[in-house]
Structure P
Amino acid sequence: MHELELLKSIYASASQSSDITIGPGDDMGELQIGSERILCAIDHLILGRHVTSKAPPASIGRKAIARCFSDIAAMAAHPIGSLMTACIPSDMSNDWCEQVFDGAKIVAEQWGGPIFGGDIASCNEAPPIFTVTAFATPPKRGAILRTGAEVGDYICVTGELGNSQEAHHLTFTPRIEEAQKLLQVLGEDLHSMIDISDGLGQDASHLASDTVQLVVEKNSIPLRAGATIQGALREGEDYELLFTSKTIPPSHLATVIGSVCIRKPSNPAVITSDGVDISSYGWSHT
């Protein structure tokens with residue numbers, strides 16, 4: 001299975017009603033319910049794929065919530081609630097499971113999206129799988145989409161990248177607060193945004209289009225302790241915000257790492273300033 005190709009096929013065949021105001025392909029979908037709009041996101045966490053079996057159970061629950069809430073940050077939205085399901089082998093102890101859910105419950109409430117329901121099933125032929133569905137309300141101007149980058153925009157990133165597997169992927173806090181501050185400071189100049197989960201190169205490609213190309217200055221990328229530039233481009237699991245803006249954001253909120261340029265039909269979606277195609281640099285969750 002190739003994740004991106006499968007998703008493109010599914011998106012192409014997806015039906016859409018007038019009540020769906022943001023369809024497949026962004027960090028969250030959006031529904032119109034009466035006069036209100038509700039954003040929805042869903043994410044799996046699979047033991048042995050997204051975390052190791054040695055990870056503390058509370059950290060597993062925390063990450064299950066955090067990676068889904070990172071999608072909320074990418075839309076500059078406000079969390080309102082979440083659902084959590086689990087498929088667990090029958091030989092797992094109740095104590096281990098309760099620690100997972102306690103870890104999830106604590107941060108979900110802390111970040112403003114408490115767990116209000118879910119389901120549990122047994123899966124003896126598969127590893128533990130936790131699925132979180134998060135709900136949020138968009139900002140007044142509407143959710144910040146992946147589309148919208150314009151020629152001349154600055155490419156910016158919050159925090160630091162690389163070496164996420166050392167500890168960061170279990171301890172990160174979704175950049176919900178930072179997204180709100182960026183929206184407040186940049187206003188309409190904030191054109192597009194995504195969270196970095198699959199790698200800088202691959203995720204940056206989602207901000208490109210047929211007419212705009214992202215050019216990344218590698219030496220401007222802020223690196224986490226122990227990280228390399230190649231790791232920062234490829235590894236993923238950073239859960240920082242990557243966005244384009246007409247104006248430079250305050251340095252305490254984000255770092256400028258490149259610019260948006262005109263894209264010719266034969267050009268790749270994302271390149272470095274020395275011309276290397278990094279559009280596919282990333283990590284697959286499948």
Structure Q
Amino acid sequence: MLFGKLLEEVYIAVGLQVLRRVATGGSTTTVVDSAYANRKGDGFYAQGANGGHILFISQTTDDGAPINQFGEVSGYTLSTSTPTFTIPTVTAAVGAGDIYAVMKPQVPLHEMIGRINEGLRRLGEMEREDTTLTGTTSTRTYTLPAGIRKSNLLQIDIGNDTDGWKDPGGFVITPKSGSTQDQLIFTAQPPSDSVTAANKTFKIRFRGVHPTMSIYSDSVEKSVHDELAIALCAETVMEHIMNKRTGSYNDKTKIAFYSNIVKRSETAQMKHPVRIYPGTHRQRINLGEL
């Protein structure tokens with residue numbers, strides 16, 4: 001699931017959606033809805049000390065851009081009799097038939113992004129994959145990518161998705177102090193392809209917390225089920241909403257709503273746990289130690 005979709009779903013889950021309608025037109029910076037009958041005055045959706053409402057492009061007629069893109073409404077005009085939302089630039093023009101949604105700024109956009117990233121971190125370590133390291137002929141020593149260390153590495157393969165992946169052979173990890181990344185040292189030269197450089201790519205499986213997301217096209221890790229991501233992040237956001245106003249804990253309606261969100265999160269965590277499969281890389285064997 002893309003981050004833009006997760007962000008929208010969490011706003012909906014905590015009850016902050018105020019509009020979901022079909023646009024009649026627009027551009028890369030506007031959404032036009034000439035059929036909007038329950039109209040508000042000029043500037044309504046852009047007003048407020050917390051900033052403007054947040055607008056999402058939920059669906060497009062061709063399932064292409066600008067689907068899942070979002071931004072804070074900076075202007076809203078009605079005086080021309082054609083309700084128009086002004087939004088940050090999206091990658092393609094909003095067209096007739098595209099579906100948009102508008103959210104209350106009770107939780108401002110950047111605060112919401114922070115809460116969602118916190119929610120995903122609460123999942124703890126999960127299985128992740130890194131393919132940024134490329135092998136070089138006649139080289140056996142490499143610096144591990146950021147976030148990967150001896151204690152969380154699961155498996156290393158070499159190759160690519162087209163031609164397949166191979167076991168690169170035995171290796172050891174040399175820990176480094178401070179912020180210096182650990183070193184990966186192969187006990188023998190890994191297999192390589194002098195013709196196709198891509199075949200030298202290392203695919204490293206490791207355990208790590210969910211990476212921070214900020215733009216609509218960032219992707220939730222595949223090991224995290226969509227419902228789990230939505231439910232846990234909604235719980236984190238609702239916790240933030242409740243704590244902003246401590247009197248909320250005396251409001252039976254809010255307490256009941258919060259309890260339902262917590263139950264949804266607990267159910268999702270039981271039904272869709274994040275699993276980490278054990279590593280299968282070959283351990284180093286020193287014949288002299290046998």
Using volume of the Cα convex hull per residue in Å³ as the calculated read-out, with 185 as its value, let me know the right label among P, Q.
Q
Per distance in nm of label points 7 Å out along Cα→Cβ at positions 128 and 240, the highest-valued of structures P, Q
P
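Quick check for you: by distance in nm of label points 7 Å out along Cα→Cβ at positions 112 and 224, which of P, Q is greatest?
On the way: P: 2.4; Q: 1.7.
Once distance in nm of label points 7 Å out along Cα→Cβ at positions 112 and 224 is tallied for P, Q, the winner is P.
Quick note: the coordinates plus some simple rules give every number you see, no bench work behind them. Everything numeric here is computed off the predicted structure, so don't read it as measured data. Cβ atoms are built from the backbone, for glycine too; each structure is taken alone.
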